Structure I
Amino acid sequence: MHTQNGLPNNSSTDITSFIDRFAEEHQASWIAYRRERHCSPEPSGEETETSRSICERLKSLGIAAQIPERGVGVVGDLLLGDATDDTPAIALRADIDALRMPDRKDVGYSSIKDGLAHACGHDVHTTVVLGAAETLSSLKKSGTKLPTARVRFLFQAAEETGEGAIWMVEDGYLKNVPSILGLHVEPNLLVGRIGIRYGVFTAAVDEVHIFVKGNGGHTARPHSTTDPIHAATMLVCQLYQMLPRSVDVRDSSVFTVGQIHGGHASNVIPDEVSIVGTLRTTEPNSRGDLMNCIRATSQHLADLTGNEIDVQFLHSLSSVVNSNNETAAFEKASREVLGDGGVELLDRPSMGGEDFAMYLDCCKGSQIRLGCAGSLPWPHLHSPVFDVDEQAIAIGVRVVARAALLASQE
């Protein structure tokens, strides 16, 4: 017989009490580990030291863990109850890479590596999932009656470059994994609050690469050129004006240029300019319409200015779409830990992208937003002074450990 939350009646209280007590007792050690990782960040695809550290900690817990042949990332399985190696697994995913940017915080655990920083909270995600592994492993050793579950811990490299999730899929670590759970810190939510959303959780993201090619020349004689710089600036302005008016205004979308490159001297009009940006959408139809608008507007400017304009869409990520059962498990776990007042049902998706979406091509899953702000306003993600209120770590462990057990029984 099961309670409404999916755990056995006779052990549900024992399990949740153990998780909460264990988190309280180990919070300080988790904070210390997070700081260790925070001061030693590694960029996407180069997380070798981080991977070794995680693998060693999992093995010390008695969890069978391995580093994939690529040399980065870690995968480990924990069998609970009557689970076997063939039991379908519930996966808990944490991204482990850092950003190529400076860390300008004045704290004792700021980055010791120039030009690298954990400014997106991946050190927290890593610590939370490791803490959940430690908690569930100790729960198993305690002799408490547990539901049957195989829990797979996925510590993924290269999230920031959108490569790591597909590596895990290509290497077979999503086979026989019907469900996956993940989290991301949220500086717009105070610590002690969690954001839950059913359905579309993040935007689909396409990198937009535009190349303007024509005839350059002397800046004193622009009439003898096709002036690709002028064409490029006209194109950016036209896209900023046209795109918001080409789709239903009720559908969230945003196009932003992040790079414009062209020329090497003040008195030379270059013959080529590159424009790089991102297109972010939450509706598939809007995505297609906006891509077509970018192409059509580029062709119009090419005809008008006498340049060639080539448009490419690269490194596309789909939206994270949270499934009902896994999100319900997260919601119930969050309400148990924080009470109803600590749970915020998000009314709109984030316009950020997440390669967690690639896992959802293979299985069902859900992500939550873990409040990490000590006060509001708080430094945003990717800020050189981004940090977290570390009380969020134990909260994350308590929620993720509960949710893993709940989702595994669906």
Structure II
Amino acid sequence: MTQPLEGVRIIDLTQVLAGPFATRQLADLGADVIKIEQPGTGDPTRTWGPYFLNGHSAYFLGVNRNKKSVTLNLRHPKGQEILHKLVSNADVVVDNYRPATAKRLGIAYEALSAINPRIISCSLSGFGDVPGYESKPAFDSIVQAMGGAMSVTGKEGGPPAVMGFPLGDLGGGLALSQAVLAALYARSQTGKGQRAELSMLDMQVQFQAHLGQFHLVSGEEPGPIGNSHPHNVPVRAFLCRDGRYIQVHSPTNPSYQALAATVAGELGGEFSALADDPRFANPAERSKNRAPLYELLEQGFILRDSSEWLVELDAKGAPAARINSLGEAVSEPAVQARNMVVEINHPEAGVYRSAGNPIKFAGAEEKFDPAPLLGQHTEEVLGALGYTQDFINELREEGVV
């Protein structure tokens, strides 16, 4: 069985992280992704450190697998002409240009749909096509700051913090891939393409989830609360004897009883009353009495190693996990069993490991081709459009490809 997007051709005009993350997802699902890059330089992340494999940026390798690279100078009229020819038999064009730039480069939806009425155009920017935001730079931490994420991240009572994972960028990428899939389905029903326009900031507002909803109905502003939860108790990380932390998440009565039974069974003594103490009898009481409950749990968890606690907590069905490093996370048996760390063989960088595809279709073979060399597929793709090698050589001399 093939992957579900086999036969879908996507012209990828994005660079850095948010857009390439989206097109990597689509490429992993079988789409033919043609990455358009500036001749001579390419995607800026090709030169980003700190880690390189035989001169190839680990950053670039991570989000550009399963793609073809075509170098094309879109500032040159001939470059725009070639792009339009590519669009004529493509399904989707994705970009992360500002609207004025897109129009100047000839990739505005009106121009593309005139060439191919079935084309789908998806544009991702930091803040959308909103007056006053056109020139504002959109980096991950800027979007996190503006979207409220930093105000609820960090240690309770401490300063705001950036999330460890770049969810400002990745959220935009997730939305972009969803927009492409939705537009493809719509086209299968109507036969027509359309334009989708997305904002990284919009996704941060959506990521506020229940915290944002609580604010909208109450007007209250939540603050950072570390590894805990503003309402659910007990939800927190506890230090164990071996210096490792275990994250506990037992706010419901059944999950709390499982936690209490585990601690009481292991330690006895004053901990035996955890399950029956009226201060901790239900979620409301536990939330009101979180300080004494957390104090007791702190005193208990420090008496055993994290590995010992995990065995007992798992046996009782109490939700808990050791806080893994990145290396420990990718070594988890569940991660390994689902092929979420794969080996990719690059012609120059050699064999390197990378995160796999989290979307598993029964019977569909996964494919992980290496990130392309700069312009690796220029001749192949332009040749398929009918351009001769001599003409491609002339284009190269003119700085078009």
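One of I, II was used to compute mean count of other Cβ atoms within 10 Å over residues 93-100, and the result was 21.0. Which label is that? It must be structure II, since only it matches. Suppose you compute distance in nm of label points 7 Å out along Cα→Cβ at positions 37 and 269 for every structure in I, II: which one lands on 6.2? Among I, II, the structure yielding 6.2 for distance in nm of label points 7 Å out along Cα→Cβ at positions 37 and 269 is II. For mean projected area of the Cα convex hull in nm², for residues 69-228 alone, the highest value in the series I, II is held by structure I.
Taking 0.05 as the value of FRET efficiency 1/(1 + (r/R0)^6) of positions 117 and 165 (r between Cβ atoms, R0 = 25 Å, to 0.05) derived from one of the structures shown (I, II), identify that structure. Of the structures listed, the value fits II. Highest-scoring entry among I, II, by relative contact order in percent (Cα under 8 Å, 6 or more apart), is I.
Work out which structure the value 4.9 belongs to, where distance in nm of label points 7 Å out along Cα→Cβ at positions 45 and 253 was derived from one of I, II.
This value belongs to structure II.
Which structure, out of I, II, was distance in nm of label points 7 Å out along Cα→Cβ at positions 61 and 309 calculated from, if the result is 3.7? It was calculated from structure II.
Could you figure out which one of I, II the value 4, 18, 24, 22, 15, 10, 5, 1, 0 for P(r) over Cα pairs in 10 Å bins from 0, in percent was computed from? Source structure for this number: II. Comparison across structures I, II (criterion: mean count of other Cβ atoms within 10 Å over residues 245-252) gives the highest value for II.
When mean count of other Cβ atoms within 10 Å over residues 261-268 is calculated, the result is 17.8; to which of the structures I, II does this value belong? Derived from the structure labelled II. For the read-out distance in nm of label points 7 Å out along Cα→Cβ at positions 205 and 389, a value of 5.5 was computed from one structure; give its label from I, II. Traced to structure II.
Values quoted throughout were computed directly from the atomic coordinates according to the rules given, and no laboratory measurement underlies them. On a predicted model such as this, the values are computed, not experimentally measured, just so you know. Cβ atoms are built from the backbone, for glycine too; each structure is taken alone.
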